[in-house]
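Following this line, the structures themselves.
What follows is calculated from the coordinates using simple rules that are stated; it is not laboratory data. Nothing here was measured: the structure is a model prediction, and the numbers come from that model. Cβ atoms are built from the backbone, for glycine too; each structure is taken alone.
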Structure I
């Protein structure tokens, strides 16, 4: 990502099991997230100018997302077919797009939205990481093993990270913040 604006920031925010899965098997959603992580997540989102997610993430949390709409923090849903969501779109608050990561971030820069939360899913995470469009990764680790499920981001090439901080959110829940190294 070109950082022509020093204050432009994209944080990939996710919760996962200790063995690296954001969901169990084929079950959507993050109902395994601890109350501490859920509270932290709601609080931290208020510090961002916009939220980006994929269509599957939107479908899994649709009711919650629609209740929290605000023009101060629009939500962008990436989908191959935005026309399929025309009836669900809310002008300036819930936008469905098929833009590339680079194009969407350029749109957000033009709108002077400089703190972006990327909240999944796996394919959307991978697209942004592979396009070098993520500044930091904020990862909550929950004390559970799934054995299989949806990975954080099925990337095609290794991505190097630098640990910035750790925080204990609950008795057994950790928040790790990493810088993405380009």
Structure II
């Protein structure tokens, strides 16, 4: 399971903007895995992975077929997942009220991705990728914070640099 998280986290961290369908599929996978684990905790791991893979494939299909809806849904899922997971990773609070955080993060994510597509996608995919990587590694709270911000910066720099290079190539013709 950790290997899946590391691969998906690294893909989201570095390629989220370049391959929008990959971002949506990755977010669908990690949200599906999280929900399957929460709802079907005692079920076999293969069933949880199957549900996560189906959620990822549905997300990729949505991104390809219905792009506008895919943008809003993926923004909601990524924003909600990021807000929920950040509090879950860095806090030992009771999780009963975290659905409110998920809802607020989801609404903000959907709005930001719909309005500021390029930069919101770079930031959301970097945050999500960083979180997924951290969930695969067992670290102390201090190291989690340090690694989260280091990964976040690396993801934003890599993706924005690649985005600027593509824009320059298009402008140069």
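Summary table below
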| quantity | calculated |
| --- | --- |
| Parent structure of the calculated result -1.02, -1.04, given that log10 I(q)/I(0) by the Debye sum over Cα atoms at q = 0.27, 0.28 Å⁻¹, for residues 99-154 alone is the read-out and I, II the choices | II |
| With mean count of other Cβ atoms within 10 Å over residues 75-82 derived as 17.5, matching label from I, II | I |
| Answer label among I, II for the case where helix-only ellipticity at 222 nm (-39500 (n - 2.57) for each DSSP H run of 4 or more, over all residues; to 500), calculated from the coordinates, equals -30000 | II |
| Test item: mean count of other Cβ atoms within 10 Å over residues 27-34 calculated as 16.4, pick one of I, II | I |
| Highest-scoring label, criterion being relative contact order in percent (Cα under 8 Å, 6 or more apart), among I, II | I |
| Test item: FRET efficiency 1/(1 + (r/R0)^6) of positions 35 and 83 (r between Cβ atoms, R0 = 35 Å, to 0.05) calculated as 0.35, pick one of I, II | I |
| Winner on Rg/Rh (Cα atoms, Kirkwood Rh) once structures I, II are ranked, highest first | II |
| With mean count of other Cβ atoms within 10 Å over residues 59-66 derived as 14.2, matching label from I, II | I |
| Mean count of other Cβ atoms within 10 Å over residues 51-58 - structure with the largest value, from I, II | I |
| Winner on mean count of other Cβ atoms within 10 Å over residues 19-26 once structures I, II are ranked, highest first | II |
